[in-house]
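Pasting the structures here.
What follows draws every value from the coordinates through simple rules; no lab data is involved. Quick caveat, the model's predicted, so the values are computed rather than measured. Cβ atoms are built from the backbone, for glycine too; each structure is taken alone.
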Structure P
Amino acid sequence: MSWFNKRKAPKKPIGTRTVKTEGLWEKCEQCKQTIWKKDLESTYNVCPNCNFHFKIKANERFNLLFDHGTYIEYDRDLQSNDPLQFVDKKPYKTRLSDMLLATGMKDAIMVGEGKLSDKVVCICAMEPGFISGSMGVVVGEKITRAIERCVEKKHPLIVVSCSGGARMQEGVLSLMQMAKISGALAILDRKHIPYISVLTNPTTGGVTASYAMLGDLNIAEPGALIGFAGPRVIEQTIRQKLPSGFQRSEFLLQHGMLDAIVNRKDIKTYLSNALNFFGL
């Protein structure tokens with residue numbers, strides 16, 4: 001009867017199954033719902049629950065607007081030489097190197113030429129992942145060159161802004177870009193060449209105070225934060241509570257500072273119709 005006392009050999013543990021979920025989900029900043037990333041991509045990175053428009057990269061913006069995602073990129077290799085030798089938590093040069101590794105870009109804007117609904121256009125799209133899309137000397141130079149190219153070729157200009165404003169690491173040199181770009185846009189205006197400004201979340205500071213609000217047509221995505229100083233700064237200065245929705249695109253449209261609010265999925269069609277209106 002020894003077989004009654006025979007112990008069974010312990011089962012070998014089966015390897016623990018792990019499912020990689022990191023990077024597969026996104027949490028909406030507005031409604032706090034968790035969204036399957038592929039579902040989000042299918043809606044142009046717009047929340048299917050509340051219509052919140054996520055930030056998108058500059059190259060994604062180009063793929064959205066240019067026909068077949070085909071374009072010629074200009075001035076890709078322009079980069080800052082750290083004129084002020086600025087140091088905050090880290091040297092500015094180190095910060096620029098980190099941003100290059102993170103975004104694959106040398107500064108916070110892409111400039112390209114291609115066709116939008118068979119119409120040749122120049123598009124400048126800001127990169128929110130590069131020091132918050134801030135405007136420095138390189139951003140100012142690339143936009144100015146784009147404007148000059150539009151004057152020469154008589155192509156319409158579209159600038160998609162997504163920026164925290166002037167870049168503090170470049171000080172007054174950054175602020176000078178406001179006047180530089182605005183002066184170039186005045187020449188474009190005198191040549192009767194259309195300029196359409198697309199404002200996305202957020203568009204603030206010196207970018208709002210210059211080229212972002214100088215379009216022949218100023219349009220914005222829904223819910224975009226648009227302003228010079230932030231709402232907390234204004235409230236602390238005037239010691240008053242701001243109205244609900246203050247500085248959001250819907251508020252600006254209601255008060256005559258925007259011409260239209262357009263959902264991301266409709267933006268290419270809207271721009272095409274606008275160019276037709278301009279006679280292009």
Structure Q
Amino acid sequence: MRLAGKVAIITGGGGAGIGHAIARRFGHEGCAVVVSDVNEAGAAAVAAEVQAAGGRAVSLRVDASNGDDVRALVDLAIATYGRLTTIVNCAAMATVKYLHEIDEAEWRRTIDGCLTSVYLTAHHALPHLMAVGRAAGPSITSISSANGVVTNPHFGGYSAGKAGILGLTRNLALDYGPHGIRANAICPGLILNDVTRPRNQADEAEWAGNLDCYPLGEIGTPEDIANAALYLASDEAKWVTGATLMVDGGLTIQSPEAVMRPSFRRRWKPGTKVGITSAV
């Protein structure tokens with residue numbers, strides 16, 4: 001098992017998306033998990049699912065942007081399993097508005113949900129990650145977003161928070177590398193689960209547009225991100241730190257022209273014949 005002996009806290013793990021998939025994958029690979037979410041019932045259901053599959057899991061209702069909640073989360077991990085080796089930050093918050101329409105409270109909720117939550121888990125967990133020692137392979141993996149590298153309309157707060165994760169991750173890697181602690185970030189593209197995929201596919205034009213944006217011609221799943229998180233938390237990645245791993249189907253490798261200009265898009269769409277006489 002690739003995570004045998006590890007103990008992980010997973011924030012934002014109580015839904016049907018990335019955190020849920022990571023909890024399942026980690027449990028399957030021998031990691032004891034502490035699932036947290038503002039959705040108490042959801043977190044408990046995910047922990048029960050891990051247990052039913054033969055894994056070890058507990059859950060706690062946690063607002064990851066609240067310091068007291070995060071302290072209690074770390075305390076639960078230590079009280080239950082005796083140590084802590086791994087943090088996976090999945091909690092997030094998005095406000096989709098023009099910046100001049102976002103009030104200060106909305107801005108703070110968005111930044112706190114995306115970025116302050118990562119600071120808080122690191123702040124409370126780092127003493128335990130340092131104490132566990134280099135041989136345990138301690139690590140912090142944070143889920144950023146392709147929108148932390150590029151951006152979308154009305155994503156000012158969300159993109160700022162997700163970009164902030166990348167800077168914080170690099171600093172964690174630098175400051176705590178001497179303790180053997182690795183810190184990395186994952187930037188997913190569009191991720192759809194069994195609930196959200198049918199809703200997106202219902203609008204044929206929107207769905208076709210989504211697919212056109214991705215060179216691989218398909219949309220990601222929570223399991224795609226869980227597999228990346230598994231690698232980064234495992235000892236297979238023992239010499240990987242400060243990295244931003246793009247798990248986005250090729251979304252961010254393109255220039256805007258590749259997405260927006262029909263003639264450019266047709267060049268890499270299978271089955272389309274385009275005569276190219278010059279290149280820009």
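Brief remarks on what is shown
- If distance in nm of label points 7 Å out along Cα→Cβ at positions 115 and 131 is computed and equals 3.8, the structure in P, Q: P
- Entry that produces 10.8 once mean count of other Cβ atoms within 10 Å over residues 99-106 is calculated, selected from P, Q: Q
- Which entry (P, Q) yields the derived value 17 for relative contact order in percent (Cα under 8 Å, 6 or more apart): Q
- Which entry (P, Q) yields the derived value 19.6, 67 for Rg and Dmax of the Cα atoms in Å: Q
- Entry that produces -13000 once helix-only ellipticity at 222 nm (-39500 (n - 2.57) for each DSSP H run of 4 or more, over all residues; to 500) is calculated, selected from P, Q: Q
- When distance in nm of label points 7 Å out along Cα→Cβ at positions 195 and 211 is calculated for each of structures P, Q, structure Q gives the greatest result.
- Computed 51, 27, 24 for Cα extents along the principal axes in Å, for residues 155-226 alone - originating structure among P, Q: Q
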